Each structure stands twice: as structure tokens, then as C-alpha cells.
1. When Cα Rg over 2.2 N^0.38 Å, for residues 60-219 alone is calculated, the result is 1.07; to which of the structures I, II does this value belong?
2. Which of I, II yields 1.4 for distance in nm of label points 7 Å out along Cα→Cβ at positions 188 and 252, as computed?
3. Out of I, II, choose the structure whose coordinates give Rg and Dmax of the Cα atoms in Å equal to 21.3, 76 when calculated.
4. If you rank structures I, II by distance in nm of label points 7 Å out along Cα→Cβ at positions 140 and 172, which sits at the top with the largest value?
5. Say we calculate FRET efficiency 1/(1 + (r/R0)^6) of positions 76 and 244 (r between Cβ atoms, R0 = 25 Å, to 0.05) for every structure; which of I, II gives the highest result?
6. Here mean count of other Cβ atoms within 10 Å over residues 148-155 has been calculated and equals 15.1, so which of I, II was it run on?
7. So helix-only ellipticity at 222 nm (-39500 (n - 2.57) for each DSSP H run of 4 or more, over all residues; to 500), computed for just one structure, reads -11000; which one of I, II is that?
Structure I
Amino acid sequence: MSSSHGSFDALEKARAAAPTVEAGARIAEQERALPRESVDALASAGAFWCLAPKAVGGLELDPLSAIELFEEFSRQDGSAGWCAGIGAVTTGIVAAGLPDAGAERLFGGERLAICAGGFTPRAQALRTPEGYRISGRFPFGSGCRHADWMVLTATVSEDGDDGSGQQGVPEIRSFCVPQSSVTLHDNWDAAGLQGTCSNDYEVQDLVVDEAFSFRIFDGWKPQRGGNLFRASCVVVAYMAHLGFALGVGRRALDDLSERAFETQRFGTGVLLKDEGTFLREHAHELAKLRAARLLAFDAYGALWEAVKRGDDPSLRERARVAAAVVHTYRTAASAADFAFRSLGASVLYRSDRIQRCFRDIRAGMQHIVASEAMMERVGQVELGVAPEDMIL
């Protein structure tokens, strides 16, 4: 697929930002959040708004171009790539889903809003005449320190009911609130993705107007945006994960290739570049990562072509994208493991870039989209025994 002018500009700006983002990676590790320079570099490339509809000023990139953009930032720094991808997905879904009044508030000014938060329901929202009253604590607010607005997702209930909704199907809504209205808990001290500032955030008895909420999952009806938002929100999120895993795996192997000219395993007296076992395994890891990238682009490309024709993505098309996500994570982790094993004790220092790749990809793999539970669902689809309403 050829890139649009907007996607070309975004990717070129991302590549030009590499010195800034790479320099900020170590600072992000220490501060547990991206430094301002890295945030500005992501913003200058339009990363946070690359999926947002053009109607609100976003780039609304096609999926393959967006994956390339997230891949490039993740190659520079896993935490920056994670914040770019997750921030773009969150902001894009908000920009597509909000009613006009809410969208105007967030995206009608000179500067488009950056959103953080998540779409998994973690609380109850009580519907009242004044709006929705919410109390709850929400985990994994990646990018919360540089975000303008936070997303809270909750199950809606009325006075006296349990929130089960009509026919036992709960109404799940996402709510957008200014970052200043939530309490950020400084609890993100993690084994990987340390620079993402994925803190918990909390609200107590916060009332949110209808204009700043929308149905998510069952009942999702985008208010604006083109073909991209006809796919499910889960499918949109896959773009961030594919780009992240591909970028981190690529960085691990790129750095290993450079260091093979100056590193030898202890006691061998032979540089890695001259060691047959290393060369063979290195070639295998490179080939596997390239193959995973081709699979990712093939699966997402097929889904995108269907959506562009006006079709809803089929369950099998969604399943094959989900399978590509899990496979890409596993392949990138194998690449990072190999790089880590090949370089001996030098990679034990937290400042080592390959150690950061090793930790970041493992942290990313803890996400539900990379789990074996997803592959069980894919297996059901491929055998033709999955329910049509399966979430993939």
C-alpha cells in the first residue's frame, strides 16, 4: 500500500526525531515518564493524533502507515513507542466516539488534546439527572503525566439496579475528564516499559456530562471518521501493539549487529561476527522477525481492504490480525532474548539498550492481546466453532 502525503510526513518526522527520543530513553527510565523533549518529538510527528479523524484535525492514517509510525518510535525507545501507539489509539477512539459538544471541547482549539487511560470497565457509573457519577481507581494510565484528558470506563447503572442493562447486557461507557480532575498515584515502578508512566488514576464522586461520554464495545457508534472506525475498537488497538513489538525486536537485533564487530564470548577469543553458531542463529532471528512483519502487514492489509470495500471485518479477518499480534510479540521476544544472551554480562546494566529491549518486550507481552487466551479464540475461529459475537 502506498503511503499518503500525511503518513510520509509523519514517518519522516519520526525518523528525524531519533536522536532526541533515543537520548530521552535513559531519562525516561530514571524519571518513570517520558521527558518533555520526547513528548514534543512525538507530538511534532503527529503521533498522538495519527488515528484521530480528519474531521477534528487528526491525520487518520491508514493502519499500515500507523503501524510503521509506531514501529519507528518503538525502535528508538520502547517506552516512547508504547506511549505513541497507546496514546494514538486512545485519542483516536475518543475523537471518533465523543458527541459533537465534547469533541469540540477537546479538539476544537489550536492544539488537539492528548488522551490517556483505558477502555476496560473498572468502576460503576451511576446515571443521574446531572450526569454520570463515578468513583473508582483505574490502572495502567500510560502517558498520564503528559495527557490533557483521561479516559475512565465504567458499567452504567441506574438508582436501584445492578448495571446489568437490558436483557442482562451491561451498558459500558467511556468518560473523558480533564487530567487535573483525577488523582494520579505514583505507583509505576515496573520491570519494563518504565518510561511510560503507567500509573493508577482515581476519581471520587466525579460527575461527568453526557457530552463527554460514549458507548464502547457493544453499542459502539463512531460519530466521525472514515473506514478505520468501522472496525472494532479492539482491532484499532492492535495497530499499537504490532508497531511496538516490531520496533523493539528490530532495535535489539540492530544493536546486536553493531556490537558483533567488537564483542566476543568470554574465553573464545573470537568476535561474534566470526563465530559460526552466532551467525546462524542471528540469521534465523532476522528472518523470523521479517516474516512476522510480513504476516502482520498481510493480516491487517486483508482486513483493511475488506473495510475499504464497505464490508465489516469478518471474524476470521479479525482473528488473523489477533494471531499476528501474539506471533509478533513472541518473535520480538525471541529476538531480544537472543541479543541478551549473546552479549554476556555487559547487558546486565540497566543503562544497556538491549537490556531495555529485553525488559520492554516482556512487559508488553503481559497485555491481554498477547496472551494465550487470544490464541485459544483464534483456534476456535480457524476451526469454525467460535460464536460470531466473540471479541477479537
Structure II
Amino acid sequence: MPALQRIAIIGGGPAGALAAAELARSGLEVLLFDDKLAWEKPCGGGLTDKALARWPFLRDAQVERNWVSDCELIAPSGRRVGFPLERHIAIFSRLALNGLLLDRARNAGVQLRRERVLQIDGGSGSWTVQTPTGSYAADFVVLAAGARNSLRHRFTTPLGPENFMVAAGYYIPGNHHTVQIKFLKNLHGYIWIFPRADHFSAGICGRMQGKSTAELRRLLEASLPEFGLNLDGATFYAHIIPSLTPSALRESAFAGDGWAMIGDAAGFVDAITGEGLYYALRSAELLTEALLAHAPEKYPVLAKNDFLPELERAARIAERFYAGEWLGGPVVERMIQLTQRSGRFREIMRDLFSGAQEYADLRNRVYESLPRIAGEAVVNAPWNAFRRRAP
């Protein structure tokens, strides 16, 4: 195909901003459209060691963030376990993270347009992007406008409600260095307390076809005192998180002739954890690689050879994780129980949080370690501790 010169990117979040910076740095003319530009998106904002290692400028940047050194998990039964993280997580406010990435894009020569895109017309090599103030021509269009963008239907079929989770939460003044995650009975989701530099992002998520936003909000508010938090000075938020089914991940188009989607717009989010930042940045990187090689058609192949199998595995096991059983009890209860009693299992959990442990070989690792895990769990069981104390 003819060499691309003008790229229009719709959406200025991490995916859109990273792609824009890399493309402009390579000499392409890039227009990035976002009606808010840097803004505070309602989410945790955590970047794992896996992400920081791949994009070290995010570790080294002089922007506000909080380094998290510990994690606490709480089961529906109330069982709790805390453990240190060998590889720390960086918690950014999305205002700071988006601002950092947009500044990189601006410095690379990207033309930032703080405008809402109303319509996209035309086709490959000859697109017209319409905003309230005018029209812009582009050879290639990148949609990076998040899960709820109204332009997705222009390129592919809409996603049904089974492919989304609802999140609700509060920004609450305060700070510490522990990520806290609480699981609730009959909820396909969890409560999170993510400590940012000067406030907490305290939220809850659940399937869109499950509990309503109001129900999720009530559950979260009822749990806040358990974390020593209240609503004094708090700001409410709510949004939608992509959580694609296995079939949607396999069958939904995220690229075509002259266009591509990256990040949340493509549904690239872990269906178990809701983690999307790593996949947003990685999909932007892979699309950039394909565009600079003058082979945008290779982008879907690159994604399928890279992270899509991991997302499909997460989608396949998500229901079992939240509602299934393992070793004679609910999966979440057993997971937290073994994290509490087994050093070997805690190592696995640490690696999951750092991004070093992927789902592809998680099952094999757990079952290969199961004899030692079981032995440690028996030795450290409460009744054993009592027996050792008895005369």
C-alpha cells in the first residue's frame, strides 16, 4: 500500500498518546483528538513491574506517583492475608499519567486538538475526521477513545452488555503504601483500595448484567469503614470497563482497511483483574510497529502472537475464578487461604501482581508446586499451631 503520511488518532489516553508520540517521532504527521486531553479517569492507575520494565521512562519520569510495597487480600468469609511485593507497583493518578504521555506526544511533534470527533467519513487512504470546528484529512485512523466511544460502530459491530463490567467508586483523601483487594460473595468482581500520591482510589466493579451501579455503590460504601475510610471530602465516580467474552475476543474486529483500534476501544482488558493499562500501551506499540513497517495489516497478527492469547485465557477462566470451586472450596477462599499458609503459593501471587506470572503456565506451576504448597498449608494450619503450643 502507499506510504502513510497523515495519521488521525481519536483518544488521548495512554494508548493514543503513546502511539502518537512514536509515530510523530518517526516523521509522520499525527493529529490527536480528545475533548478532555489530560483528565482524571476513574480507575486504579497501577503500573506493574512488567509495564515499568518495558517502558522505563514511566519509572524514571519526574511525575507524581505512589510506590506500593504491600498487598492485602480479603476473602468473602473475612479471611485476610497481607504480603510484601518484591517488585513494587507504581500507582499514578490518571491525570498525571495521561499528562506525562501527552507531553511526550507534544514534544515529539504531535498536533493535539482538544475537540470532540463527531463523525468519521471516507475510507482507506482518504478519511475525513469531522469536529465541531472543521474537517481534517487522514490516510489512517486509530480509534483509542475508550470503551464507551460512539464511533466504534463506524468500523465494527457494537459489543453487547455481556462484554462489560461496571465500576463505581470514590477518590478519598489519604495515603499509605498497601494495595487492598476485597472479594464479595456472589460478585463477579471486587473492591479495590489503590493508594495514590495524595488520595485513595476506592472502587468496586461487577458485571454489567449483574448488579446495578447503585447496588455496587452501596456495597462499597458499606465496606469503607473496614479500611478505615469514610466519605469526608470524597468525590464519586462511575464508568464502564471492557471485559470481553472469549468469543468476542476471537471474533470482534479491531483492525481493517485503513483503520485500527487500540487499548480499551479494542476491549484489551484482563477479564479477571480489569487490568488494561499494560495492554493499552502494548497494543499501541504493536500498531506503531506495523504502521512504521508500512504493513498495518500485520497489526492483528502481532497482537494475536503477543498478548491476545493471555486475554483469551483470562476470559475463559474468569467465571470459574469468581464462582467456581477448587480443592473443595470457593476458588477465591482457597487462593487466600493458601497465600496465608504457604510461602511457595505467596511467591506465585507476588509474580501475578508483578506481571511476571502469566495465565499460560499458571496451572502447571501451581500443580507442580502443590505437594509443597499442601505441606506448608498443613504445617501452618491454625490447629497445628495450637497443638505446638499445647503442653
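1. Label of the source structure: I.
2. Clearly, the read-out refers to II.
3. Attributed to the structure labelled I.
4. Top value of distance in nm of label points 7 Å out along Cα→Cβ at positions 140 and 172 goes to structure II.
5. Structure I comes out on top.
6. II
7. II
Every read-out reported here was derived from the displayed coordinates using simple, explicitly stated rules and does not represent laboratory data. Note that the structure is predicted; figures quoted are calculated from it, not measured. Cβ atoms are built from the backbone, for glycine too; each structure is taken alone.
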